[in-house]
Structure 1
Amino acid sequence: MNDTLLDKYARLIVKTGINIQQDQTLVIISPIECAHFTRLIARTAYEEGARDVVISWRDELFSHIRFLHAPEAVFEEYPQWQKEFYLTHVRQGAAFLTIAANDPELMQDVEPQRMVKAQKAGNTALQEYRERLMSGKNSWSVVSIPTRSWARKVFPDLSEDEAVEKMWGLIFKTVRVDAADPVSAWQIHKQNLKKRMDFLNSSNLRFLHFKNSLGTDLKIELPENHLWLGGSDYTPEGVEFMANMPTEEVFTLPKKSGVNGKVISSMPLNYNGKLIERFSLTFKDGRIVDFAAEKGFEALKSIIETDEGSHYLGEVALVPYDSPISNENILFFNTLFDENASCHLAIGKAYPVCIKNGENLAREELEKLEVNDSLVHEDFMIGTKDLEISGITAAGTEIRVFKHGNFAI
């Protein structure tokens with residue numbers, strides 16, 4: 001792999017993604033298979049002024065062994081030392097970088113309930129950590145690099161080396177590392193996202209109506225004082241960061257009780273190593289009242305039945321069909337990329353920053369404003385080439401938001 005491009009990518013992540021500050025600690029959550037690149041990021045972070053870099057390694061092959069053979073009771077527990085690790089660093093103002101790269105089908109032979117229990121225990125123990133990130137209290141970012149198992153899944157007709165090489169090229173392209181000056185390229189991209197965000201915020205929409213030929217016919221009410229966000233976010237200290245790289249979306253939150261109709265997925269969802277394909281959700285007064293899936297029904301059920309909040313939506317995101325990732329016409333089996341190729345919704349927790357002053361409100365205050373809360377936040381894709389979205393403003397005016405899968409604004 002081209003060392004110059006790798007260095008540019010690492011620097012882009014450190015300077016634009018997490019925007020490391022002088023004497024700040026960086027926490028990296030990384031698969032072992034990504035160790036070479038993780039060390040490059042660490043070195044770059046030190047060069048850019050980080051006080052320290054702490055790495056939390058993930059070994060999905062060991063996780064697979066553990067899920068198959070450990071007593072089920074262990075998955076209802078979360079180690080206290082791990083809890084203290086995250087809470088200590090998040091309270092001290094650390095920046096957090098996650099490298100999302102895993103085998104999409106590794107966990108196919110694992111009993112879903114085991115993984116559900118482990119995820120629920122982890123999300124419960126780390127609730128404060130998750131809330132701080134989702135409220136923008138700490139800078140954070142999610143990025144990716146190829147792993148061999150992931151590349152083989154995406155490009156099954158290529159040799160392993162060819163698949164990895166092609167995946168590198170796609171990632172460099174989608175995160176604009178192939179530009180002469182990636183940091184400047186991202187400044188332009190952020191400005192373009194801001195134009196869409198500003199238009200949606202100035203429109204003061206109360207409803208969005210989604211329709212396409214798959215059978216999606218969904219009406220989403222937006223709460224008063226909702227905010228559309230996109231591109232970068234800011235910590236309370238004014239530090240700008242990119243939560244996702246790549247990113248093509250502008251997003252907000254739905255009113256918890258304001259979703260009605262049916263939505264059909266447009267792409268498979270990889271959840272805990274299990275693929276959920278061709279699924280639908282039916283809503284009444286915000287709540288999921290029926291669901292179906294041609295493949296992965298039990299995994300879908302486990303998401304929805306995590307807790308009360310997982311029966312509701314927490315995000316609505318708009319991504320044009322004619323966008324850089326979508327135009328590659330590749331299913332990545334990785335939500336970081338697939339969600340930025342398609343309009344999507346999220347089951348579960350809403351981002352408090354998507355409502356005015358939400359990052360400073362207590363959970364009870366957010367609940368009164370119908371901001372959904374849950375232990376999960378799971379994006380799934382609904383965008384298609386023929387997706388139509390109409391909006392109704394607070395004044396009752398109808399405007400066309402999407403036409404033929406793309407922004408009409």
Structure 2
Amino acid sequence: MTFFLKDINKIVDWSALIEDINKENAYNPYCRSKDNYSIFKHIIISMLRRKDLILLDSDFSDSELETLTNRSDFEEFNIRLDKPESSIQNKSELIEKLKSTDDNWKITLFTSGTTGVPKKVTHNFKSITRFVKYSEQNKDDIWGFAYNPTHMAGLQVFFQALLNGNSIINIFQLTKEEIYKEIENNKITHISATPTFYRLLLPCSNSFPSVKRITSGGEKYNEKISFQLSDIFPHAKITNVYASTEAGTLFASENDVFSVKSEFKRLVKIENNELFIYKSLLGKSELNINEWYNTDDLVEIVSKDPLKFKFISRKNEMINVGGYKVDPNEVEENILNMPGIKDARVFGKYNSVMGNIICCEVVCENEQIQESEIRSFLQSKLQEFKIPRIFKFTNKIDTTRTGKTKRT
């Protein structure tokens with residue numbers, strides 16, 4: 001496996017990447033493209049030339065772009081690059097130069113969860129690659145790329161692959177059958193994705209022994225998915241990670257309980273079931289932060305010494321139903337435990353009497369399930385006000401730019 005990137009109808013080997021880098025004579029500090037290779041190349045050039053970079057989603061609206069960049073001509077904002085003192089000769093030299101990137105280099109990206117307006121966050125090389133591991137044992141890894149490339153999760157997979165000289169195969173937004181084909185044909189060894197992405201792969205009658213590591217993040221972890229993935233990827237270690245755009249990856253676990261390592265003990269606190277992290281772990285952002293940053297994540301303390309916790313929900317995702325707070329993740333988790341259901345999306349719809357009513361979209365695996373069956377299944381598992389009032393059966397759940405379940 002010698003190529004740098006395999007994308008839809010495109011394979012770019014390392015020599016072609018190096019040739020493109022060496023001949024580049026213009027640079028735009030704003031990067032916006034639908035093409036993964038263009039984005040990855042832009043990042044690499046920015047690192048080599050020590051030029052700051054701002055990543056923009058390709059589907060930002062015109063009004064979003066003007067608000068976020070404070071300009072309307074960002075696509076024409078090119079800077080002429082002087083010819084480098086010497087050209088990069090090979091893959092090894094390129095990787096060593098990238099590893100030596102100093103912390104004066106900055107990359108800016110924008111938050112995006114399931115709700116809310118994007119906010120700008122700037123990282124240096126140290127913070128964006130905090131959890132990247134590069135060693136001889138990683139040099140033969142082959143990454144299935146299952147994230148938006150302009151967001152934190154996608155960037156961390158990119159840097160993990162790049163700094164180890166690995167091949168990257170794009171599997172983001174492909175069909176289930178296309179994903180299977182790419183895993184099999186390219187002998188992918190590592191995949192990092194959201195639970196929503198993994199549910200797309202189910203049900204599956206095949207297994208893929210080449211995959212050695214499965215990482216899940218960005219949404220609440222579901223142990224049912226973990227068991228199902230173990231059948232599809234029998235040789236894979238499955239890891240659950242907690243990460244954010246503001247801080248990158250912070251915690252990892254083999255289940256839904258995160259342990260805070262000793263070096264992070266004084267940099268994490270939980271108050272009123274809300275998770276706070278110390279400012280030193282963050283990139284530079286527009287947020288007004290004194291010492292502690294409120295992640296707006298609701299968690300459950302499992303142990304205080306050592307500190308262990310479970311992620312429950314995003315605070316802004318809670319739905320107010322007649323004065324009661326409903327966690328859509330809890331409702332979804334129970335629905336997904338029903339045999340025959342592949343995916344579900346729970347959300348609130350405004351109601352003049354109740355404030356909101358609970359609605360649910362359901363994707364069935366094979367046979368059509370009746371609404372009455374789902375209600376009956378939930379009766380013994382949830383309080384009445386948590387059971388959706390409206391069910392809609394669909395073939396696909398809408399996702400955000402980052403591949404998470406869309407809440408609004």
Structure 3
Amino acid sequence: MKIPKTLFFKTQFDADKQGHFGEFGGRYVPEMLIPALDELNAAYEEAKHDSVFIQQVLDLYKHYIGRPSALYFAERLTAKLGGAKIYLKNEGLNHTGAHKINHCVGQALLAQRMNKKRLIAETGAGQHGVATATVAAKFGFACTVHMGEVDMERQAPNVQLMKQLGAEVIPVKEGNRTLKDAVTSAIQDWMGDPEDAYYLLGSALGPHPYPTMVRDFQSIIGMEIAEQLQEREGVGVLPNYLVACVGGGSNAIGMFNAFLDVPEVQLIGVEAGGTDIYTPGQHATRLASTPQLGVVEGYKSYFLQDEHGNVEATHSISAGLDYAGIGPQHAYLHSVGRVRYESASDNEALNAVKTTSHLEGIIPALESAHAIAYVMRLAPTLVPDEIVVVNVSGRGDKDQHILKQYL
């Protein structure tokens with residue numbers, strides 16, 4: 001396998017110049033935002049060919065974020081489940097405790113290059129909000145984070161962290177008061193201040209160029225896995241399976257991207273099965289159930305919708321997976337069969353947190369626990385010389401008050 005040596009590489013599953021992954025993606029926004037997106041796309045295309053910019057990103061990955069994050073052999077979890085060897089890519093060891101800091105650092109550098117004064121972000125689980133507030137403090141930006149009232153309550157520790165870092169946290173009271181509504185509120189804020197504000201979008205979705213840009217900054221995850229696994233298992237060894245949770249899809253596409261052109265590696269995304277995948281409003285399985293095409297929040301993808309085309313309410317015990325849409329590249333990868341999408345329930349995720357904590361001394365975020373939960377089903381069906389790598393996209397500090405209720 002040829003391991004990519006740069007963040008900015010193309011695969012056969014990439015977007016065209018207009019940001020379309022097959023029929024998905026693109027940009028469907030009010031006309032007043034087109035100049036801002038054109039400005040962003042031009043700045044990004046220039047930056048990713050600038051060796052100085054690339055080196056700045058890589059230096060911050062190493063010296064600020066603390067990369068590479070560990071690839072850890074989960075020996076006791078492997079022994080308990082039987083079957084395949086399980087490795088954990090521990091993104092929870094990053095500065096701020098999750099993978100979100102990867103694209104926040106890259107986008108903050110880009111915003112600085114564009115002479116912006118304020119960062120705007122949306123957040124559900126709060127990890128993206130914390131990461132945005134962190135880079136805003138580091139680079140000297142003002143910072144506004146939009147967050148649904150429901151998520152503010154269930155992710156209160158992260159709200160406090162954002163405020164300590166100097167960010168203004170705007171409670172979103174409309175709709176279901178969760179991530180979808182925070183995205184809408186953030187876009188409206190950006191529309192009112194496109195000259196001085198940079199919208200630091202928190203996942204691999206939204207209008208072009210965000211899905212590609214966020215994926216590129218997150219691709220460091222898969223690049224590191226490829227190198228680290230060969231150090232651990234031998235030159236030329238590939239993982240048999242890569243597994244990641246999927247909300248909007250940034251941690252998953254960052255893990256998968258380096259392996260998309262390697263068909264021997266099976267890729268599995270795990271959505272939030274909630275309490276019942278057959279009842280509307282009780283889950284967030286966009287692809288693992290019945291995909292429905294739509295255009296929402298500036299991009300074309302699959303969304304949970306009712307018979308009238310309205311976006312449905314969703315549910316997950318994990319705020320970061322509680323979202324009705326999915327990134328356009330994931331929709332495309334599903335449509336062509338390159339990635340398989342499964343689901344795990346709230347209860348399975350809680351059990352995964354408990355099991356991983358007790359056996360490995362690693363408390364995963366509830367989002368990441370969905371991926372571990374699926375691996376707990378998958379690994380026993382495999383043979384011992386097969387290798388499964390699961391992306392622990394964040395640590396569970398933020399979820400302690402939720403876990404206290406259930407565990």
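Points to keep in mind about this one:
- Between structures 1, 2, 3, the calculation of relative contact order in percent (Cα under 8 Å, 6 or more apart) yields its largest number for 3.
- For 54, 50, 48 (Cα extents along the principal axes in Å, calculated) the corresponding structure among 1, 2, 3: 1
- Ranked by distance in nm of label points 7 Å out along Cα→Cβ at positions 18 and 338, structures 1, 2, 3 are topped by 2, which has the highest value.
- Origin of the value -9500, where helix-only ellipticity at 222 nm (-39500 (n - 2.57) for each DSSP H run of 4 or more, over all residues; to 500) was derived from one of 1, 2, 3: 1
- Comparison of 1, 2, 3 - label where mean count of other Cβ atoms within 10 Å over residues 130-137 is highest: 3
The numbers here are math on the coordinates, done by the rules we state, and not lab data. Since the model is a prediction, treat every value here as computed from it, not as a measurement. Cβ atoms are built from the backbone, for glycine too; each structure is taken alone.
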